[in-house]
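Following this line, the structures themselves.
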Structure 1
Amino acid sequence: MGFVLHFHLIAAISWIGGSVFLFVLGVTLRDKQDQQEVYRRIGPIYGYFELSALLILLGTGSAMIIDNGLVNILFDGGVHSEVVDALRIKLIIVAVVIVLTLIHTIISFQTLYTEKSLRQKLLSRGSSLGIFILNFLVLHYAMTIRDIL
């Protein structure tokens, strides 16, 4: 099962690294035309890359949970331990990240060649910022779990 952990880590690095890169890019490009041009060119490539990384994370994470016999334990509210509780929190945050990713992806692809409405801008930027921040919480809980084990 070691190779699954390696794929999980590579996908996590790709997911979080891409998020940080685009965040920095969005903050540093002040010219609106430059932002639109960059996002039109790299947005779809990045989007497919990140969705692939997310699917790998979900697949490998599920495989590790199943392989370690944690499925029943995670859904048993009476079972508590430092690892199980940290994993539960991590999975809740991951669920929120997935919802935010869906919102951001749908809006991004719908408005790739059009101007976003104010509502779309707020949802897109808000979901993007949420993903960015929550990625670090997921990483924190992953490191917490790894330290305990």
Structure 2
Amino acid sequence: MANLRFSLTTGPVTLATATAKTVLQLLAPTNQRVKVTAWGIYFNGINPTAEPVQVQLRRQTNSGTMSSLTPKKLESSLSETIQSTASMNATSEPTDSDLLKEIEVHPQHSYEWTAPFGREILLGGDERLALKCEAPASVDAIAWMECEE
């Protein structure tokens, strides 16, 4: 890892009622580790009495069918190219693997996680990390991650 920091941010992704959807997926490059230093998710719900959205941070074993998402360097003066790739808004769900964290978030709120120093999430080469949501009622989500190669 050479401290090449980058971010991923989705556009609004519509969550259909009671249907699990991968909102964001990061794929580490072949033979190269990636550190995930922070992630978050925001919802645009309008009902103050709505039930919470289930949010999962999980590993996945394939890409399913998703739209491409371009990682953005956090330090634009660096000449190196980001090798990681990302996708968003699954239309055909990837295969889930390890569940790393599961939380409930009210659809009018958001959740952000920043890794304590030395406790970042590490991905090995060709590993995938995803944010997956299931909402009791339709709502839009915007997800993001900050990472380092």
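Could you tell me which structure in 1, 2 was used to calculate Rg and Dmax of the Cα atoms in Å as 17.2, 55?
Source structure for this number: 1.
Which one of 1, 2 has distance in nm of label points 7 Å out along Cα→Cβ at positions 38 and 54, as calculated from the coordinates, equal to 2.9? Please list the in-between numbers first.
On the way: 1: 2.1; 2: 2.9.
Going label by label, the one that fits is 2.
When helix-only ellipticity at 222 nm (-39500 (n - 2.57) for each DSSP H run of 4 or more, over all residues; to 500) is calculated, the result is 0; to which of the structures 1, 2 does this value belong?
Only one of 1, 2 returns 0 for helix-only ellipticity at 222 nm (-39500 (n - 2.57) for each DSSP H run of 4 or more, over all residues; to 500), namely 2.
Taking relative contact order in percent (Cα under 8 Å, 6 or more apart) as the quantity of interest, name the structure among 1, 2 where it is greatest.
2
Using distance in nm of label points 7 Å out along Cα→Cβ at positions 30 and 46 as the calculated read-out, with 2.0 as its value, let me know the right label among 1, 2. Numbers along the way, then the final one.
Values: 1: 2.0; 2: 4.9.
So the calculation was done on 1.
Just so you know, all these numbers are worked out from the coordinates, no wet-lab data involved. All values reported here derive from a predicted model rather than from experimental measurement. Cβ atoms are built from the backbone, for glycine too; each structure is taken alone.
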